[in-house]
Structure P
Amino acid sequence: MSETERPGRPVPGLVVRGVEIFPGLLDSAAQAGIMAEIAAVMSAAPPVQPETRFGRKMSVRMTSAGKYGWVSDRRGYRYETRHPSGVAWPPIPAPVLTLWHRVTGLARAPDCCLVNLYRDGAKMGLHQDRDEADFSWPILSVSLGDEARFRIGDVTRGGPTESLWLKSGDVLAMRGPARLVHHGIDRVRGGSSTMIEGGGRINLTLRVVD
């Protein structure tokens, strides 16, 4: 990363294993505004249920916005410029970009906003985000809808972990030494929010890909 951060970043309310957590950074109006934009993204590029390179279906449904979208199938994990249906990914919504710049302090915009939809017991095992070209750029994560139990491990696999509940409006950043920590979602507390039509949780993950 060759870019100097802008001053005035918000101060995290909590730091766990280097992961910066900003509880309640988005108020209800900001959440509703972003959710309306993400609903339009999902309408243009409907979430799909990916499968791993081993042929196992993931429980989370995914779509993306931006220059690239993250996809997974028998060919492996990677970024593509188009949705599996062949349509171009929608642009990243303006309020999501504003949040990225505010929290990261960076002028550069992210290349991808991955949209994960958790419903019906969906979860995400411990993993690292390492399909990007340069790990010195941060990753920003935004929680909307139902609460989720977020687990954080180490950069190396195995060993002790810590967990906490993320609520709608919480934002976290993985940067510096914490950029490659293993992390995942153990479970979602269904019915803890009424924000998302049909229930569930949406997680937005913003990344620089190139």
Structure Q
Amino acid sequence: MARSLTLHGHDVIWTQDGVSAVREAGRAPVDLVLLDLGLPDLDGLAVCRAIRPLLPDAVIVILTARDDEMDVVLGLESGGDDYLVKPVRLAELHARVRAHLRRAEASRQGPPATLGDLEVDFVGRRVTVGGVEVRLRPREYDLLARLASQPGTAISRDVLIAEVWDENWFGSTKTLDVHVAGIRRLLAATGGGSMPTIVTLRGHGYRLDPPA
């Protein structure tokens, strides 16, 4: 994987255990982490939780042989943005890496969206509640920004997956639900008095309703 990613133009740092991974994460900024859960020294989920605050803006893609749905949820809730089950095809890996590194900001830049106490700054990629910044993972921000770009509009799951992740997405759409749940928890934890609501539209997708 390291050789293949290097040949595709990426600068790659490869570590072979969890302790080294955490140490490297604290040394230099990186854009994307491929994290294998089957490490020789530490639990991969613990490593994910350790490196997330060190690399708050990086995308973390978990690699594992575990394909149980609960493992998927635990991996994403530990700070991961995506989940690949081994063996991984290189073509799929490169497509997923490209999708995560691509930022479709050009179509989203404009004046901030203000919904009650919530403000989404598309240019600065910031989310504030009552003037206090809320730290979101990169994909959580992308998802919230997409919903906030059309408040009150029903957006299908297919559109959200295509625009926030990639139109050639290989993974489970469970990723979308986990990220929505994470955004809801973060916004609820801010204690904002006037907040929008992410409404689940069963069989269709989601809608961000402005506060009443």
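Numerical summary
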quantity	calculated
Computed 2.9 for distance in nm of label points 7 Å out along Cα→Cβ at positions 65 and 185 - originating structure among P, Q	Q
Identity of the structure behind 0.60 (criterion: FRET efficiency 1/(1 + (r/R0)^6) of positions 81 and 145 (r between Cβ atoms, R0 = 30 Å, to 0.05), calculated), options P, Q	P
Structure with the greatest value (metric relative contact order in percent (Cα under 8 Å, 6 or more apart), set P, Q)	P
For 11.1 (mean count of other Cβ atoms within 10 Å over residues 49-56, calculated) the corresponding structure among P, Q	P
Computed -10000 for helix-only ellipticity at 222 nm (-39500 (n - 2.57) for each DSSP H run of 4 or more, over all residues; to 500) - originating structure among P, Q	Q
Given 3.9 for distance in nm of label points 7 Å out along Cα→Cβ at positions 41 and 121, calculated: source structure among P, Q	Q
If FRET efficiency 1/(1 + (r/R0)^6) of positions 33 and 113 (r between Cβ atoms, R0 = 25 Å, to 0.05) is computed and equals 0.95, the structure in P, Q	P
Of the structures P, Q, the one that 15.9, 45 was derived from, the read-out being Rg and Dmax of the Cα atoms in Å	P
Volume of the Cα convex hull per residue in Å³, for residues 25-136 alone derived as 130 - corresponding label from P, Q	P
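Every number here is computed from the coordinates shown, using simple stated rules; none is lab data. The model shown is predicted, which means the values in this text are computed figures rather than measured ones. Cβ atoms are built from the backbone, for glycine too; each structure is taken alone.
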